[in-house]
Structure 1
Amino acid sequence: MKISGLTVRIFSVLCLLLLSACTVGPDYVRPTPLATMPPAYKELEGWKIAQPQDGKVPERWWEIYQDPVLNSLEQQVVTSNFTIASAEAQFRQARAAVQAAKAGNFPSLSAGASASRSQRSGNIGVGGTTVSDFQIPLDATWELDLWGRVRRGVEASQAAALASAADLAAVTLSMQATLAGNYLQLRVLDAQKQLLDVTTAAYRKSLDLTKNRYAAGIVAKADLLQAETQLRSTEAQTIDLGVQRAQLEHAIALLIGKPPAAFSLPVTSLAAKVPYIPTGLPSEILERRPDIASSERRMAAANAQIGIAKAAYFPTIGLSASAGLEASSLGSLLAWPSRFWSVGPKMSIPLFDGGLRDAQTDQARAAYDATVAGYRQTVLTAFQEVEDNLALLRILKEEAQVQDQALQAAQQVVNITTNQYQAGTVAYLNVLVAQTTALENERTALGLVGRRLAASVLLVKALGGGWVSKTPTSPKIELLSNKKD
């Protein structure tokens with residue numbers, strides 16, 4: 001088979017074009033997150049400085065609360081939560097889009113078959129003749145990526161896939177933190193119920209004592225009624241806790257993908273304590289928060305879109321080829337003379353589009369600027385969340401220490417007043433006030449424990465949980481919570 005000189009020249013020109021191919025548009029460089037990065041957290045005063053071995057939140061961070069039931073529930077969240085399942089499906093969709101973008105680097109090949117029978121008009125040339133046409137064509141087309149349009153498209157889709165993976169990690173962390181917060185608050189309610197149960201038993205004894213003293217004529221009926229009022233009021237508070245507990249239990253069931261009717265948690269004591277949480281340096285938060293990584297990857301995708309828009313200014317050059325068999329009858333379709341072929345380049349040069357390409361380029365640049373602003377806002381928000389919860393933990397710790405002192409004093413008042421009442425030196429109203437004050441202080445102390453536990457969960461979430469990004473500019477996304485031991 002002879003190759004014509006024209007074909008050789010076409011092939012030579014195409015090779016030169018491929019060798020001189022370039023990628024238009026700006027190469028991505030991650031912008032600075034903030035004008036000035038803080039060297040340390042403002043609210044870190046009083047916190048232990050992290051050592052190299054404990055400078056980050058552990059992968060299975062919920063284990064710091066040392067609660068086996070919570071550990072089991074957290075594992076179910078990853079496998080059964082429908083919000084996480086939706087985010088995982090979106091990640092697979094983004095990953096498939098990368099493969100779709102890469103397909104533009106390869107030629108497309110198609111085959112087919114056709115048969116037709118036609119007759120031309122008798123008023124045009126030699127008309128009235130019926131013609132049959134049978135074809136088995138094979139077509140190939142390939143657009144040369146001289147200006148990097150396809151390469152920028154792959155770059156954009158890869159960045160979008162990494163952003164989607166970071167979104168999946170962010171959703172997973174959010175669901176895990178929500179579960180931990182709900183579970184710990186439920187256990188605080190269990191502790192409050194146990195407190196009210198013990199208090200109710202003590203108030204019942206006080207009521208029995210007052211009944212005996214009333215029967216002996218030592219106290220007035222008002223004391224008896226006050227004692228009974230106090231008992232019934234405490235019993236009502238105990239019942240009211242059931243509303244909040246049921247709602248938290250239902251919320252936990254939803255997080256692990258179960259209907260509320262099929263899930264329950266037995267009442268048990270509060271075992272979790274406020275843990276030590278390593279904070280690291282502020283700069284590390286850029287690699288430890290999945291939402292920041294997602295925002296940064298979206299900047300890279302938006303930057304690549306600028307290159308795609310700029311590539312539209314340049315000619316589109318492609319190579320097409322077709323070959324096959326064509327005959328006027330089926331009997332001769334497979335004969336050697338029925339073969340046909342054609343090959344050659346094609347080029348399309350944009351001349352006038354009414355400002356469309358300019359508008360698309362401006363749109364891409366504006367979209368990139370928007371992602372830069374969104375990225376920096378995400379970083380600022382991350383710093384705020386860390387500072388907020390560091391401050392909350394520090395202040396609540398101080399408040400809890402003072403509250404413990406108030407509780408001890410209230411309990412001493414109860415003991416003294418009860419002895420005075422039994423000796424007949426004070427009225428029952430004094431006992432009632434002392435007991436009510438002590439109960440309120442005990443419930444306040446438990447409430448502070450719950451708030452400190454909730455703040456610790458929020459701090460873990462603000463620090464990025466157990467997720468890591470290997471490098472700032474091209475993160476290798478790892479969803480640590482999905483890893484098996």
Structure 2
Amino acid sequence: MSHDPLFEISIVQARNLLIRKEISCKQLVEYYLARIASMDLHTNSILEINPDAIEISEQLDSRFDELHHLPLYGIPILLKDNVYTHDEMHTSAGSLVLADWIAPHDAYVVEKLRNAGAVILGKANMTEWANFMSESMLSGYSSRGGQVKNPYGDFCVGGSSSGSGAAVAANFALVAIGSETSGSIIDPSVNNSIVGIKPTVGLVSRSGVIPLTITQDTLGPMTRSVRDAAILLDVISGEDPSDPYTSIADRPYRFTSMLDSARSRVFRVGVPSNLGHLEKEMLEQFHIAVDELEAAGVELVHGIEIAGLAENWDHEVLRHEFKKAINDFFATLPNSIPVRDLTSLIVYHNQHPELFLKYGQNLLEWTDETSGSLEDPTYVERKAYNIKHAKELAIDSTLSAYKLDAIVYPETVGSDLAARAGYPLVTVPAGYYASGGPFGITFSGTACSETILIQIAYLYETHTQHRKPPIFDR
């Protein structure tokens with residue numbers, strides 16, 4: 001689609017067009033709305049369009065002289081459906097139970113996006129209850145929105161920020177916000193050939209987000225380029241008094257400004273040898289990507305061993321924290337919502353199986369067996385285990401022992417370790433399988449190492465330029 005000047009454009013390119021008045025904010029919004037209307041049948045990625053999007057874009061146009069300097073002036077953005085917006089849109093975590101609920105306030109991140117000049121274009125479909133409802137539920141399925149489809153073909157779309165990933169890949173917005181507990185930004189980013197950043201827990205506020213856990217949840221950018229992801233992370237990171245975890249973000253971060261200095265140093269990146277059983281083609285793709293990484297100027301350390309990488313970790317922390325967090329969330333809802341806690345949610349699902357139980361709810365039922373107390377001895381013990389073994393003995397010890405800046409993995413390998421540690425991940429497109437399905441590599445580091453990970457990903461991206469648009473757009 002080379003004849004289309006807006007296709008696959010970046011934030012920088014879009015802002016240049018807007019500032020030169022070669023296009024208006026309204027025209028940019030209308031462009032994406034038209035693409036969604038004509039092409040979302042390929043992905044089913046959009047749950048709801050913001051009915052105020054056109055009016056907001058017109059207001060931005062009318063205040064051009066005052067606002068055009070803002071970092072996201074006129075940029076259309078999609079939000080995962082667990083992020084609060086206090087407007088005409090609903091926030092449901094993909095569940096029909098919340099299909100009519102309008103949040104009482106904007107999420108803190110949404111405030112920051114609006115203040116930066118962004119246009120909230122709509123809500124993206126997601127795996128219901130952040131993929132913690134049923135072990136058999138397909139990634140990207142929700143009772144409210146149905147099944148998200150991968151724009152590259154009959155491949156897994158990844159979860160639970162599935163709609164955000166598919167929509168960005170299909171050029172339904174410039175960028176999107178996803179959320180991750182364990183793999184939910186990284187997985188759909190890999191599967192949809194886009195860039196995803198899962199920040200250190202606490203770098204980005206979670207206030208105004210329907211929760212899964214307390215210690216692992218984070219929001220993050222999902223974009224078509226590393227630079228766009230860095231720009232978005234610059235905007236949404238920062239301390240929020242409503243989220244005590246963000247005390248680590250009490251100083252401004254400047255991720256974008258560090259990109260152009262990426263070549264001023266040589267990064268040491270470890271290549272694990274204990275990756276476990278991988279399919280032959282994935283391993284072949286990974287070896288190619290590692291060679292490309294070295295050709296991009298990165299110093300590789302092959303054969304590193306990461307403690308716990310192949311461990312069969314349990315999910316006790318997730319289930320205990322989910323019950324506490326979701327019960328606290330339900331307690332804030334008005335009486336018009338027919339559930340008051342996790343137990344009544346399960347009962348309500350059982351009363352309407354045709355609507356809610358296509359894949360069952362065994363994870364919700366398993367979670368409801370816990371006390372819901374964060375003083376439960378099992379929870380306290382497993383949380384301490386995660387901190388020691390994932391954070392200290394796995395990631396930090398490996399980085400220290402081999403004197404590494406980062407670790408590189410194929411696809412989502414290593415994402416669970418980072419999630420348990422609360423540590424950052426950055427994934428970037430790294431090619432395609434023979435079937436046409438996307439392949440990506442992911443960089444992992446210690447707490448608040450986003451700048452390093454983003455620089456390494458930027459070096460790789462600019463050297464390889466692997467990303468291609470989905471087949472229906474070529």
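Any read-out appearing in this document is the output of simple, stated calculations on the displayed coordinates, not a laboratory observation. None of the values given here were measured: they were computed from a predicted structure. Cβ atoms are built from the backbone, for glycine too; each structure is taken alone.
Here Cα extents along the principal axes in Å, for residues 62-181 alone was calculated and came to 52, 34, 22; which of the structures 1, 2 was it taken from?
2
To test your reading of the models, identify which of 1, 2 gives -9500 for helix-only ellipticity at 222 nm (-39500 (n - 2.57) for each DSSP H run of 4 or more, over all residues; to 500) when calculated.
Details: 1: -21000; 2: -9500.
Only structure 2 yields this read-out.
Mean count of other Cβ atoms within 10 Å over residues 214-221 was computed and gave 12.1; which structure, 1, 2, did it come from?
Values: 1: 12.1; 2: 25.9.
Going label by label, the one that fits is 1.
For distance in nm of label points 7 Å out along Cα→Cβ at positions 270 and 294, which of 1, 2 scores largest? Show your work: numbers first, answer last.
Working: 1: 3.2; 2: 1.9.
Going through 1, 2 one by one, distance in nm of label points 7 Å out along Cα→Cβ at positions 270 and 294 is largest in 1.
2.8 is what came out when distance in nm of label points 7 Å out along Cα→Cβ at positions 390 and 406 was calculated for one structure; which of 1, 2 is it?
Values: 1: 2.8; 2: 2.0.
Source structure for this number: 1.
Where does the value 26 come from, among 1, 2, when relative contact order in percent (Cα under 8 Å, 6 or more apart) is the thing being computed?
Values: 1: 26; 2: 16.
Computing relative contact order in percent (Cα under 8 Å, 6 or more apart) on every structure in 1, 2 gives 26 only for 1.
Given a value of 59, 57, 45 for Cα extents along the principal axes in Å, point me to the structure among 1, 2 it was derived from.
Working: 1: 133, 54, 46; 2: 59, 57, 45.
Computed on structure 2.
Of structures 1, 2, which gives 18.1 when mean count of other Cβ atoms within 10 Å over residues 190-197 is computed from the coordinates?
Details: 1: 18.1; 2: 29.5.
Derived from 1, not from the others.
Any idea which of 1, 2 comes out highest on distance in nm of label points 7 Å out along Cα→Cβ at positions 78 and 438? Walk me through the intermediate numbers first.
Working: 1: 4.7; 2: 1.1.
Comparing 1, 2, the top value of distance in nm of label points 7 Å out along Cα→Cβ at positions 78 and 438 belongs to 1.
With FRET efficiency 1/(1 + (r/R0)^6) of positions 22 and 238 (r between Cβ atoms, R0 = 35 Å, to 0.05) computed per structure, which member of 1, 2 shows the largest figure?
Working: 1: 0.00; 2: 0.65.
Once FRET efficiency 1/(1 + (r/R0)^6) of positions 22 and 238 (r between Cβ atoms, R0 = 35 Å, to 0.05) is tallied for 1, 2, the winner is 2.
State the single structure among 1, 2 that was used to calculate FRET efficiency 1/(1 + (r/R0)^6) of positions 158 and 398 (r between Cβ atoms, R0 = 41 Å, to 0.05), giving 0.95.
On the way: 1: 0.25; 2: 0.95.
It must be structure 2, since only it matches.
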